[in-house]
1. Tell me which of 1, 2 gives 1.3 when you compute distance in nm of label points 7 Å out along Cα→Cβ at positions 20 and 92.
2. Starting from the value -0.77: which structure in 1, 2 was log10 I(q)/I(0) by the Debye sum over Cα atoms at q = 0.14 Å⁻¹ calculated from?
3. So if we calculate mean count of other Cβ atoms within 10 Å over residues 12-19 for every structure here (1, 2), which label has the highest result?
4. For relative contact order in percent (Cα under 8 Å, 6 or more apart), which of the structures 1, 2 scores highest?
5. Work out the source of 16.0 here, i.e. which of 1, 2 gives that when mean count of other Cβ atoms within 10 Å over residues 4-11 is computed.
6. If helix-only ellipticity at 222 nm (-39500 (n - 2.57) for each DSSP H run of 4 or more, over all residues; to 500) is computed to be -5000, which of 1, 2 is the source?
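Computed from the coordinates by the stated procedures, all read-outs in this text should not be read as laboratory data. Quick caveat, the model's predicted, so the values are computed rather than measured. Cβ atoms are built from the backbone, for glycine too; each structure is taken alone.
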Structure 1
Amino acid sequence: MIIDWNRVDTVLLDMDGTLLDRHFDDHFWMEHLPERYARENGISLDKAKDFLYQLFRSQENTLNWTDLDYWSERVGLDIPLLKLEVEHLIAVHPFVIDFLLYLRHHAKKAYLVTNAHSKTLELKMRKTELGPYFNGIISAHDLGLPKEDDGFWKRLQGKIPYFPERTLLAEDSETNLGTAAKFGIRYLIYVSRFSSAIAPAPSDRFASICYLSELIPKQSLVRSEPGDL
């Protein structure tokens, strides 16, 4: 993937699946939570999965999808507390820090833009220590719209100054890339290796990569070293 970095001022990066291995989230919602729900309610794991998966699908493409307080109330369990039980699975994708250092060394504005709830952000930024690499961190919950909504990217301009034609967005969601395309964001990158547990598959609609390092010109690759921050 060749990017003309002279034409890019701002880089918007998704968190789960793009910067972080989505295996943590998939395992939590699809396996760990159903197991705990089944145990707490005295039902089979299969019944718990059937109930929860249908409940999850009912909130797709809404802010409730990532609202931990909403899900704690709906399922009667402390979701943030349960996430701590498997926090060891939270992991940064390979070459993420290399890419963030490249952006810093070339004076590009880097923003973490995520649908994640504030409690999820707090847990993951504490665990990964990625926060200081960004010029800002914006949750969709702060804007009142998920990234799946066509109005999100315009509303984002009220939080951070960016010109769509000079902006790059990397995402593991084709839906979110699609809403960004409608708004006019010029450089749209699909991260196909969103989980270490799932074989990557390129997008039919967007330029695809496995690792963010593929966006770095080879002669400019900067390796992370202790004390870089």
Structure 2
Amino acid sequence: MPLDITYLGHSGFLFSDGTLTLAVDPYLTGNPVAVQKQEEIYCHYIALTHGHGDHLGDTIPIARRCKATVIAPYEVCNYLNEQGIDKTDAGNPGGRIELPFGSIAFTPAIHSSSYEGRYMGLACGLVIRMGDKCIYHAGDTALFSDMKLIGQIAKPDVACLPCGGRYTMTPALAKIAAEYVAAPVAIPIHWKTYPKLAQDIRDFAPQGVRVKAMKPGETWRCE
């Protein structure tokens, strides 16, 4: 079953199996590279890797408008509940949530997580199973050797890997991460959005892995 993958820019995506749609880290308002507005996004579920503003993004208005369930680390869900978002499903690294489209498992990520000075729990990566496809969205993270283990256990079809440097892996380190995970396709994320992030990712050239650099607003069908 094919999976439609739409890149929202920065670290954001829409994943659709033709029946249900999942948004991940939907940061649109204030995102200088986004070509879509939050009002244009429709989804049944939202998954968040951590609580930073460039990942939590437009979750609240989208969840309210779409009546979407938000899947996120425990403390992020607590915050969203306080903002009137009642449909949340909380997890943490090592855990997995079964869902109508498949499942979402939480993996470690080496990064911080806060929102306007408030602690928002652990930063996470996500292993998303939708239909017969598996996506590893690493969230914001440094390189760590257990990415090999994530790849061996999850066997993802696609890995979404940050490579902008400064706050996450550099392109050269993301190359190693892609080789560790060993998904057939790697999508670079968290780059070019702001001047402090890498604008050139030519060093993100993993051996044996196809790099698919998507443009904001672009949709790719993973067959």
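1. The value was obtained from structure 1.
2. 2
3. Sorting by mean count of other Cβ atoms within 10 Å over residues 12-19 in descending order puts 1 first.
4. Largest one: structure 1.
5. Computing mean count of other Cβ atoms within 10 Å over residues 4-11 on every structure in 1, 2 gives 16.0 only for 1.
6. 2
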